[in-house]
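What follows are several structures.
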Structure I
Amino acid sequence: MAEAVGRALKRALLRRQQMLVLAAAGAIVLLTSAVPLARLLSEIFDAGAAALGVLSAVRPWLLLIRSVMLAAAVTACAVAIGAPLGLLIARTDLPGRRALWMLHAFPMFLPPFLLALGWFQLVGREGFLGSEVTDRLLFSQVGLVAVLSLTFSPVVTSMVALALLGMDASLEEAARVFAGPWRVGTRILLPAARPTLALAAIVVFALTISELGVPMFLRVDVFPAAVFARLGGIQYAPGEAFALVLPLMPLALGLLLLERRLVGAGSFAVAGLRGMSRAPIPLGNWRPALATASWSVAVAGALPLVALALRAARGGGFGNLPQWIGQAPWTSLGTAVIAATAIAAVGLVLGHGAARGVRGASLLDAMAVLAFVTPAPVLGVGLIAVWNRPATRALYASAAILVIGYTARYAVVGIRAVASVVLQSAVHLEEAAAAAGARFWRRLIRIILPVNLRGVAAGWLLAVVFCLRDFETAVLYYPPGGEPLPVRIFTLEANGPPPVVAALAVAHALMTALVLVAGVLLLPRRSPE
């Protein structure tokens with residue numbers, strides 16, 4: 001009798017194995033993102049009226065309104081630049097479009113304040129092309145919008161281009177029979193990419209509303225800086241910091257609802273360059289002018305890096321780099337690789353579940369999206385509330401807190417990267433294995449992972465790069481003596497020698513470039529169709 005019951009329990013366990021694996025992956029998402037947000041609400045309640053009184057002042061609300069307006073302006077500019085450029089790169093005969101895409105896209109993989117440093121070296125008062133007029137423009141809200149627009153427009157460009165490259169070719173071919181290039185682009189291609197364009201706008205808005213380094217460097221008061229000031233320095237008041245992030249929570253939920261409504265849980269960007277093999281749309285007489293405009297945007301995005309390299313070389317910054325850089329690059333790279341591996345593992349399970357419509361996967365995907373679009377101060381303060389306590393002090397005082405924070409914020413990168421390739425892969429192999437009695441864990445390792453390895457590897461690479469560029473969350477809780485490279489550059493910017501700071505920024509850019517090149521070279525090739 002006991003043996004029969006044991007066999008029955010074993011069969012039930014095997015049938016539920018997929019849900020157990022999904023639950024394990026979901027637990028990581030919930031522990032790293034949902035728990036900090038819930039704990040933050042508890043801390044705000046415990047803070048009492050004294051801490052909540054900070055919200056009765058006018059200044060925090062004015063800063064919040066300013067931050068929202070600046071984020072909206074940056075989003076509008078990034079969409080205005082990125083949407084047409086994505087169309088030109090993906091589907092026209094623009095000269096050198098692959099090289100242009102790479103040059104234009106690279107700045108989005110760097111911390112934005114590094115590019116602000118480069119613009120200062122270029123058009124600041126003592127910059128190579130600087131004057132008092134350019135200096136005043138840079139250190140203003142106009143300069144902030146310009147810097148962030150050039151930094152984040154590649155996000156829109158790349159997402160729109162990938163969406164157009166993955167769309168059904170028959171729609172475009174049918175339109176080209178009866179319409180000219182302009183109407184095909186504006187009436188067929190861009191409307192087809194509208195969900196992806198909406199998602200790109202949400203991503204840019206979320207990144208901008210979280211941005212801390214660029215506004216602080218350009219001396220523009222924004223809401224995240226008010227939160228940061230109460231977690232360090234002479235204004236240290238963690239209770240007030242907890243209270244200040246309260247207005248940002250409805251904003252995060254609003255972004256999540258927009259993503260669910262405009263994009264949907266099942267809409268994922270398609271990764272691939274197959275569309276470039278189709279006959280491009282001829283630009284005709286507009287080709288020289290559009291090529292000049294497109295390359296000007298790409299070169300403008302890269303100019304700050306050139307200015308940083310020149311400043312470092314002329315001031316001897318590269319020679320003094322070893323004595324200033326410390327262990328920061330290894331901290332950045334090590335924590336990024338570990339976090340990206342966790343993100344890829346979670347993404348494999350949840351991305352597959354979301355693409356196949358497994359119960360509960362869509363809800364966990366929404367939780368991951370919420371963690372990404374939540375302004376960085378909210379997530380950072382929530383992580384402090386959870387982990388900065390005696391029972392978990394060992395984790396909080398080590399690089400493990402960086403891994404936890406990165407996993408919380410960028411889990412959606414792995415989920416969406418895997419889901420995009422799972423949607424393109426046939427389900428019959430999984431069904432055949434299940435019919436033959438293969439358990440889910442075996443199907444996951446032997447079938448789902450090999451078939452979708454390209455998406456998992458791409459998600460891992462993107463997660464590494466996103467973790468390397470992270471500054472807004474890491475600066476709130478990095479362990480003493482274990483700061484990642486972006487935080488080290490930011491802390492040295494005020495008091496360190498400018499050539500050395502420039503050299504550190506160039507070193508970060510080179511490290512990111514090497515990671516991207518190595519990742520692309522090792523990325524599994526697409527199987528011939």
Structure II
Amino acid sequence: MIAIIAGRLAATGRVERLLMAWIAGCVGALAMPPFSVIPAFLVPMMMAVWLIDHSRSVRQAAIYGWWLGLGYFVGGLWWLGAAFLVDPDQFAWALPLGVLGLPALLAIFTAIGFGIARSLWDSSGRRILALAFGLGVSEWLRATVLTGFPWNSFGMTLGGTLETAQIASVIGSHGLDFLAVAIFAAPICLFSGRRRGEKIAAPLMAVLVLAGITGFGVLRLSVPPSAHVPDVKLRLMQANMPEDDRFHRSHAAAIMEQYLQLSSKGSYPDQAGMEGITHLIWPETSFPFLLEREPEALAQIATLLGPGVTLLTGAVRAEDSSDGFERLFYNAIQVVDGDGRITARADKVHLVPFGEYLPFSDLLTQWGVRQFVSAPGGFTAASERSVLNIPGLPPISPLICYEAIFSAEILPKDGTRPGVLLNVTNDGWFGNTPGPFQHFAQARLRAIEQGVPLIRSANTGISAIVDGYGRVTGQLSLGETGVLDGYLPVSLPPTVLSKLDSSLPLTIAVLFLGICLYGRFWKLT
């Protein structure tokens with residue numbers, strides 16, 4: 001039966017293979033949250049090996065890779081289209097660009113990965129490592145080139161499940177990319193190897209590695225719940241505010257009233273007000289106005305907080321440029337004390353292209369294109385990430401919105417190890433789609449990598465408190481309106497990844513490349 005299927009596949013034409021590549025990519029996207037059908041990732045990875053086996057050149061392999069990548073990114077990122085329908089009069093025309101255009105660009109990296117793999121290819125089981133090396137390198141490029149967009153990296157197949165994600169504390173998300181590709185591509189050897197030993201060796205090694213990763217994770221998670229930071233009680237407010245005309249300057253009073261009423265209600269029926277709470281957290285861009293220029297709003301916040309309570313909130317802020325001729329806008333976290341004073345802030349470093357600023361703005365504005373979030377001239381990025389020091393809390397690494405998906409950028413530039421990751425975000429643009437689930441899973445992986453707890457406040461969800469192992473200690477679901485009271489877990493000792501940074505992912509890449517090159521050299525000699 002296997003021989004018959006293999007023969008029929010080999011007889012397929014070019015168009016059929018491109019279609020098969022696209023479908024395989026779509027199926028692979030099911031391995032991402034919220035579906036998390038992990039075996040689905042076998043389909044694109046095994047198909048990748050088969051396609052490169054039947055590629056006559058690097059160019060042909062790259063074409064196959066582009067089509068597989070297109071399917072993967074359309075299947076995993078189609079929900080981006082929801083953002084274009086929030087203000088359909090302005091953005092509905094660009095819906096195909098988000099749903100198909102971005103995946104088409106991201107698929108170029110998958111094509112590069114296939115091309116690299118094809119250049120190292122042979123007929124032995126080493127070709128599995130060639131594919132893992134090629135796609136691992138292309139995923140690293142996707143995370144860095146043109147500001148990067150590592151959403152739904154291949155390694156999230158392992159990183160989305162708590163037990164298998166624990167190895168990220170050693171090798172990070174980029175290390176997961178290499179391993180995930182190798183593990184899920186290896187079973188193809190059962191059907192394509194020429195000798196019995198060749199058929200079994202790679203799949204057996206993949207099973208052993210996966211078992212080792214899982215065992216490591218189970219052992220790491222067997223420890224008791226994390227201790228709490230003393231004298232800290234958190235309250236996360238999830239307003240579930242729709243991203244439509246209701247979030248407008250004309251509705252500012254109603255928005256503030258909703259925030260204040262929600263925030264004064266405890267998570268339990270017998271609790272009300274801010275008694276016992278030390279820190280209140282509101283999500284990204286909470287206000288349709290500049291908070292620092294609204295003394296009435298600050299006075300209302302002060303009345304809510306009272307002595308000894310601190311608010312950490314997302315808010316747009318503005319300041320004049322150094323020459324005084326321009327007003328600059330920042331997407332920020334602002335800290336408000338019990339007297340209604342803004343005592344600290346942290347500005348967003350990694351802005352969203354087309355969301356918060358317009359690349360090639362001089363050209364695109366002539367065509368009527370503008371960014372989603374309205375700010376004259378777009379937002380300005382902070383020069384570097386700095387520690388946010390708040391009374392009563394350990395040092396904070398502030399992460400606004402999708403900054404939490406960049407593994408290499410979450411720590412302060414001065415090298416200070418934070419005691420907590422604070423991620424404020426607004427996923428209301430994407431409604432009840434897979435997007436917010438994927439965003440949360442990636443933010444949780446940052447906590448695992450560094451062994452640092454995560455506080456996540458999202459306008460529409462998912463808001464949560466997560467310990468350094470990635471265990472959720474409290475959560476508000478997507479689309480839920482309410483508050484979450486909870487304690488802040490203490491951070492873990494520095495992880496292997498936090499000590500060695502990218503050394504181990506690089507070691508994996510060099511090892512895979514070395515085995516492939518050695519095999520080719522040995523074959524030639």
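Just so it is clear, none of the values below were taken in a lab; they were calculated from the coordinates. Just so it is clear, the model here is predicted, and its values are computed rather than measured. Cβ atoms are built from the backbone, for glycine too; each structure is taken alone.
Among candidates I, II, the computation of mean count of other Cβ atoms within 10 Å over residues 59-66 that gave 14.6 used structure I. Given 15 as the derived value for relative contact order in percent (Cα under 8 Å, 6 or more apart), which of the supplied structures I, II does it correspond to? It was calculated from structure II. Where does the value 0.20 come from, among I, II, when FRET efficiency 1/(1 + (r/R0)^6) of positions 251 and 467 (r between Cβ atoms, R0 = 30 Å, to 0.05) is the thing being computed? For FRET efficiency 1/(1 + (r/R0)^6) of positions 251 and 467 (r between Cβ atoms, R0 = 30 Å, to 0.05), the value 0.20 is produced by structure II. When helix-only ellipticity at 222 nm (-39500 (n - 2.57) for each DSSP H run of 4 or more, over all residues; to 500) is computed across structures I, II, the figure -13500 traces back to II.
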